[in-house]
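Below: a set of structures, written as structure tokens.
Every read-out reported here was derived from the displayed coordinates using simple, explicitly stated rules and does not represent laboratory data. Quick caveat, the model's predicted, so the values are computed rather than measured. Cβ atoms are built from the backbone, for glycine too; each structure is taken alone.
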Structure I
Amino acid sequence: MLTGASALNRRLLREIKTFSAQDTMGQSWSKQNYRGGYTSYGSLSDMHRRSPVFSQFADLLQPEAEAFAKAQGWDLRGFQLEMTACWMNVMPKHTYHTLHLHPHSAISGAYYVATPKGSVSLKLEDPRMAFYMNAPVRSRSTKTGGLYHEIHPRPGSYVFFESWLRHEVPPNQSAVPRVSLSFNYSLEPRED
């Protein structure tokens, strides 16, 4: 949970409303690729460079991304993590995002701005799925048989994962839109 998330989320929601209303390219892209919803992925994927509020969000998230990389045991000598993409997602009822990954990045993730009752989870696919073949389903696993790990969103919460990990968001069941930010980090040479 980010510090000051409630106030930040109010400001982010205002920015998302303003930008999404003006983003005709994103609206058009969403009609073809994000049916029923809106995403600025195909138009404004650098929100952390366009808006002071999104820039503040990126600043707050930076130490968390660095802590995630450290927890993975990554050797970052000579490199620094840099947020290279940040975009908005508005998911009304029945909008979904199919299984995908984020090539050309090191870390990807989501930050939850508004998650009304009935908002769906982020599903992370078990990367060993292709090797299961005739493996039995584990009885202690979740209802998905352990093939997915579900992240239940709450406003102000965030999740990081390595960008090669396939993930999806099933159809939203909430009558009120689920609003999130997605982001990518790359490893860039350190300029010391």
Structure II
Amino acid sequence: MEELLHSNRVLVLNRSWQAISITSPAHAFCQMMSETARGLDIQGADELVPVKWENWMQLDVRTQDAWVGTARGKIRVPTVIVLANFSKVPKRQAKFSARALRERDGNRCQYTGRILKPGEGNIDHVTPRSRGGETSWTNCVWACKAVNARKADKLPHEANLKLLKRPTKPSEIPVTYALRNALGITDWKIFLPESMPGEL
């Protein structure tokens, strides 16, 4: 039970019902008890009912629900809570990674323009590291492995290659797009976009 209470498994929505973070059941219960949030009783995408703490404790625990045992009996762990007063959607800078770079470049080789299949691409340093190039948003692109191998430690023009566009640091993205449903919680799919341009 201790592990369940402190695992990040509750999606937090702002008062406009936009996903802004993930929290633990323990923190979600505290927010519900203090009336800064309500739990969502989700019966499907068309039946989303915000429930106050005193009513939440009376909800039936369904077979698919996680729950905690108390002296009063089982209490359902919410999968989603809605904040009462917070309306902003925080923004974050996408963290540099191969996945984020691939997403920034649309999984397209930045020299040939070809959409790459899984395993066909990797990070290319426009100015090679052996020549002082940094691993950064402004010096890295997603490229076909064969093209990258041919380019080796050359500058693009030395390898008769031309970039489709100059690499830039992506702008900040709403944190909603950076949230990941690592546990595959069905109820979260209603609120999280399927295609996400960056990661936390």
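Kindly point out which one of I, II the value 19.6 was derived from, the read-out being Kirkwood radius over Cα pairs in Å. Going label by label, the one that fits is II.
For the structures shown (I, II), mean count of other Cβ atoms within 10 Å over residues 25-32 is largest in II. Structures I, II were compared on relative contact order in percent (Cα under 8 Å, 6 or more apart), and the highest value belongs to I. Taking mean count of other Cβ atoms within 10 Å over residues 81-88 as the criterion, the top-ranked structure out of I, II is I, with the highest value.
Using the calculated result -8500 for helix-only ellipticity at 222 nm (-39500 (n - 2.57) for each DSSP H run of 4 or more, over all residues; to 500), pick out the matching structure from I, II.
Numbers: I: -8500; II: -3500.
So the calculation was done on I.
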